[in-house]
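So, here come the structures, one by one.
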Structure P
Amino acid sequence: MNIRKVLEEIATEGSIYDEVLNNVLHPHLHLKPELISELAISFLENETKVNEVIKANYFLYYFIRACKNNIASNTSPFHKNVRIKDNMFIDNMDMEDLTDIELKMEKEEKYKLIDRNYTKIPKTMFQDILWTQYFTEGKTHREIAKELHISHCLSWHEIRKIKEELIKKIKSDLIQ
């Protein structure tokens, strides 16, 4: 098997690769064509390496990692093109865009839950500023870094800490 046959299989509905795409993209299945395009470009740009991976019989693992990396990495071409916000804090939809009243109510409850628990977690003033800029104002890590004259990695790490604490707090409250 070579890279061209693998690319055909990736684009074939019902294949093992299609199942992987459905799993990693859920609930954003409408983005599957974009992810397939980015993966195909990446695989063809690295054709020699990909053919070695295919010959070594671990392409499925390589494919899964490539999918997850494209979705999770803020620097991947796929992520830059579609800007997936795959967390419970920010959605690409504004409240005004939602027409279904049940969805509006669900979103409002989610935001209330986050707001209630955010006040209960320990955080520094610096983290509070980052939270406001990232989640409330919708700024990127690089925008925050430029504005505050800090490293974008520092911004990312501090916001990740807040998210982890908030998730722990919400989970512990839900369990009780």
Structure Q
Amino acid sequence: MDAAQWIVYSIISAAVVSMAGGLFAFPKAVDYLVMVLFSFGMPVFLLRPLMQYTWNVWEGILWTACTGLFIMTLWVLTKRAAAVFGILLMSSVTLVVIAFSGFILLFSGSALLGQLSGALAAALLPVMIAALISPSPEFYEKVTPVIIVGLAGLWINGYFFAEMSIWRILTGS
């Protein structure tokens, strides 16, 4: 299975977990457990081809652990920023980041990742509308797993599998 296909399955899994979190009142420890499982589980699935065919064991462990820490940090910072700045501003920033990530991935030669980024941005439009209607931080907290899992999956695939040199960024070729 292609690493880009795991992004879709990861987003679906995150959406199911988010819906379960919205329907049931789980303790905060469960939220953190989900955060850790997704943060460190995604790199294992997405980077498996490199771990099998390119890297040695220690390189695989190092890249997987560092990528997991990156995802976890992104997740925590996103949740904190939503609590501080509000859901409307965070939704707007997230939408812009995902849209521009899609353009960069598209220019890097990966039309599939660019399309996935566009689909993720389109899926966030209802979040923006909901932010206008009900600016509740709990709502944004429930969609954060989908946002982070999708964005991190796109970035991981873009960085490791659709490498883009600085020359291609500057020249547009």
Structure R
Amino acid sequence: MPPFERPYVAAYCAAKWPEGGYVLGYPLGPIPAQVVREMGYEAAAAFYRPWRPEVDAVHFSDAGLILLEGKVFRVLDALAKLRWYGELVANTEELRPWWGKDVQLRLVTVRVTNIVLELAKASGVVIDVYQTPEVVAKAEWYERYWTREYQLAKQVRDKRRKELGVD
């Protein structure tokens, strides 16, 4: 995750749910029973956290959950992960009170393409376009990097640095 995506997700959640009710960086999936038996559930959850997948945010309500992934780039990766994350809810002990309730999958992004809209619809993922000036500026900077003009200018700079002996 690029370093600006976590604050982007936090800003979205704060704007969408100013009353709270959400958690950022929520671990999903089971913890091996043997680890739980040996350590107890809370210690096992803390120990096993690095190996559990983590959704960017979860919003909790009486009706159900919203699993949220925020992406500026690699939006298709987020779509794929969300489908998998939705399946993990029923195996996440911490979410037991929500087992059997509605689970909405939501992708928050700066902009979308038609193919992303089609794939999201087919995957049952809701897309929410959310823009902040900071993340739009970062996205534009990163997008320029891949342009032909930027790459040619970079080659010229790199060649000049090499000629000058600057690394």
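Laboratory data are not the source of any read-out in this text; all were calculated from the coordinates shown. What you see is a predicted model; the values in this text were computed from it and never measured. Cβ atoms are built from the backbone, for glycine too; each structure is taken alone.
Of the structures labelled P, Q, R, one was used to calculate relative contact order in percent (Cα under 8 Å, 6 or more apart), giving 14. Name it.
Numbers: P: 14; Q: 34; R: 20.
Among P, Q, R, the structure yielding 14 for relative contact order in percent (Cα under 8 Å, 6 or more apart) is P.
Given a value of 0.75 for FRET efficiency 1/(1 + (r/R0)^6) of positions 68 and 116 (r between Cβ atoms, R0 = 25 Å, to 0.05), point me to the structure among P, Q, R it was derived from.
Comparing all candidates, it corresponds to Q.
Assign the value 1.2, calculated as distance in nm of label points 7 Å out along Cα→Cβ at positions 12 and 132, to the correct structure from P, Q, R. Walk me through the numbers on the way to the answer.
Numbers: P: 5.6; Q: 3.2; R: 1.2.
Label of the source structure: R.
Matching task: -15000 is the computed value of helix-only ellipticity at 222 nm (-39500 (n - 2.57) for each DSSP H run of 4 or more, over all residues; to 500). Pick the structure from P, Q, R. Can you show the working numbers first?
Details: P: -20500; Q: -29500; R: -15000.
It traces back to R.
Give the label, chosen from P, Q, R, of the structure having the highest value of Rg/Rh (Cα atoms, Kirkwood Rh). Please list the in-between numbers first.
On the way: P: 1.05; Q: 0.98; R: 1.10.
Largest value of Rg/Rh (Cα atoms, Kirkwood Rh): R.
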